[in-house]
Structure P
Amino acid sequence: MSSLCNIEDKPCAGTLANVTTNLNNNRCQVCDKVFKWKSSLSRHKRVHTGEKPYGCLLCDRRFSESGHLQHHERTVHSSEKPYCCLLCGKVFKSSGVLNVHVRGVHNGAKPHVCKHCADCFRHRYQLNAHLLKSHNEGCTCHICGKKFSKNAYFKVHLLRHEGRKPYVCSDCPKCFCTAIELKRHQTVHSEVKLFFCYLCSKGFKQKAFFLRHLARCLAKHSC
């Protein structure tokens, strides 16, 4: 029983009752994604309904999962950086960013190896692009002929052909094909500015607008 308690996202009490041998019982009726656990399916449904039961006490942002709220509080409202690089002393807010830093800056590691040739890459997306370009490995749209390195990208592309937009904004009637597009849109409804120019201190809600401004600001200050 103790091993069951260590499984992520699995409640210890009544764990066995939460498991089903028929995965179709845990299939999302909107996007057909299948989950092993009923609790995981319940959380996933919030992506389509727009429900966000977890609110930040420091700003007006709301989240569909408690883990997302905790990550937001740590990366946005806290200056704490508990993850330290043992090689250079630089500190980071998350272990993921630390790992990327170590691999890219100190190790120069290229762990993603092509199974067809000797090429290797630092990032997974670079390998996927290589497989598509050099080895024609990927998915091809039967409607327009466009190729994709990952099946997930291909599925989203088909949604656009079909006109399906299963991700609903909880603040307005707009719908989107992907969760990323929905999250990017939701910054419109928030007053929180996550990106700040270090040259003029101007803040921005979206990264794209911030980068556009930064390029202009750098050009202005370099004159």
Structure Q
Amino acid sequence: MAENEINESVKAQEEEKQIISGDYAKETLGILVIDVDEVRVDLPMPVTHGQIVDALVAKGPKEGYDAERWALKAKMVADVTLTGSYDELAYEKALKLIDIKEYDTSDNVNDFVFGGQHMWLDNEMRDKLAKRLDIDRKSGLTTTKLVYEYVSYELPIEQAEQMLLVLEQYARDAFDRTNEHEAAVNALTDIVAVKTYDYTEGYPEKINFDEMFS
């Protein structure tokens, strides 16, 4: 082999060699060993960002993580391993947006009291109830039934319609507040501000129909 061909071969090998960074990974005999939160994956070098993420996601999530948070952690580890750094602001924003979504769908928001019980009717259930009330009224009935978790509640149609209207207004206001929180977090440029952002603030007061119709 000519000298220039040898030099080109060596140069290609050097360019192909990856530099591994960060506290999560090390290279041993051509194998990339990643160890994060007691999850270990071994990958042959060279390795791509996607391969690291896929391997970690396949092994996780570990205790203390849900699927979304673990996927974010896997992407962060891949960034650190292959580039030596990651976008901390974007990472913290993504985590906070997950917090907001979880709060929005929890009984911290999705909850009202009726018949001494805590309940929630999602958008689909509210649509079904509205159609039932319309049919019941057109059928000449004066009362209707609300069935929730195998318990049937009989009540005047007029009261049910009032309840549904109030509930729709509450759901709308809560939805708007969630969107406002998401927009506010996306607009932040300071990591500390993202971490300390209070996404529980400003939601409408929960409805207690027992008090409303007492």
Label whose coordinates, when distance in nm of label points 7 Å out along Cα→Cβ at positions 104 and 200 is calculated, return 1.9 (choices P, Q): Q
Among P, Q, structure where Cα extents along the principal axes in Å as derived comes to 98, 34, 30: Q
Source structure (of P, Q) for helix-only ellipticity at 222 nm (-39500 (n - 2.57) for each DSSP H run of 4 or more, over all residues; to 500), computed value -10000: P
Origin of the value 17, where relative contact order in percent (Cα under 8 Å, 6 or more apart) was derived from one of P, Q: Q
Test item: distance in nm of label points 7 Å out along Cα→Cβ at positions 160 and 192 calculated as 2.9, pick one of P, Q: P
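The numbers here are math on the coordinates, done by the rules we state, and not lab data. Model, not experiment: these values are computed from the prediction. Cβ atoms are built from the backbone, for glycine too; each structure is taken alone.
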